[in-house]
Structure 1
């Protein structure tokens, strides 16, 4: 596994544990997170507030199926499960693209599809 792939897997583990410091240490100061169809965060402070979005309870269950690297981008695909405070438990498939700059994650593009 390459250094970038290891960084992405540490990022995913950080979300599983709700470990803000571990996640933020992997990001550039000007990181951009596009959750396509939902919202965009800019910078570490906004990103930090999204790690544990108050609309959700607990940490997500994330299972990575594939990790692919091309140039400065690492892509992971998988499935997950979470709990929304109002809507209850939900399952989803995800595809996250991590663009690196200088050894850190500079942009995350997340595509999330609800599952039954």
Structure 2
């Protein structure tokens, strides 16, 4: 019942894959358990290291996504702005685009095949 599944390029055995997953999982658990045990919650260890500078409040250190991606959006402004205009937020529009693109791809595959 759990024999080999022969394919055009070799074989696939569920038992071998189960054994491989168990071995890799055991290695991962072993490495994880060898980690540092001296961590203490709610101490200085919880604070982020900011090159020795004092930590600011969350409000003072907040950086919005528009700042993080500024270089990306500025470099691709010619491509990015039309996409922003097409963004409606309506799931029906996105579903329609997925269907249209899928049909185009299937037509291209059918024509070339």
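All of the numbers you see were taken from the coordinates with simple rules; none came from a lab. Quick caveat: nothing in here was measured; it's all calculated off a predicted structure. Cβ atoms are built from the backbone, for glycine too; each structure is taken alone.
Figure out for me which of the structures 1, 2 the number 22 belongs to, where percent of Cα pairs over 23 Å apart was derived from the coordinates. Write down the numbers at each step before the final one.
Working: 1: 22; 2: 74.
Going label by label, the one that fits is 1.
Consider the structures 1, 2: one of them gives -7000 for helix-only ellipticity at 222 nm (-39500 (n - 2.57) for each DSSP H run of 4 or more, over all residues; to 500) as calculated from the coordinates. Say which. Can you show the working numbers first?
Details: 1: -7000; 2: -17500.
Label of the source structure: 1.
Which of 1, 2 yields 4.3 for distance in nm of label points 7 Å out along Cα→Cβ at positions 23 and 55, as computed? Before the final figure, lay out the partial values.
On the way: 1: 1.5; 2: 4.3.
Structure 2 accounts for this read-out.
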When FRET efficiency 1/(1 + (r/R0)^6) of positions 15 and 39 (r between Cβ atoms, R0 = 35 Å, to 0.05) is computed for each of 1, 2, the largest belongs to = 1
Mean count of other Cβ atoms within 10 Å over residues 31-38 derived as 14.9 - corresponding label from 1, 2 = 1
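Out of 1, 2, which structure matches 2.1 when distance in nm of label points 7 Å out along Cα→Cβ at positions 71 and 87 is calculated? Before the final figure, lay out the partial values.
Working: 1: 3.3; 2: 2.1.
Of the structures listed, the value fits 2.
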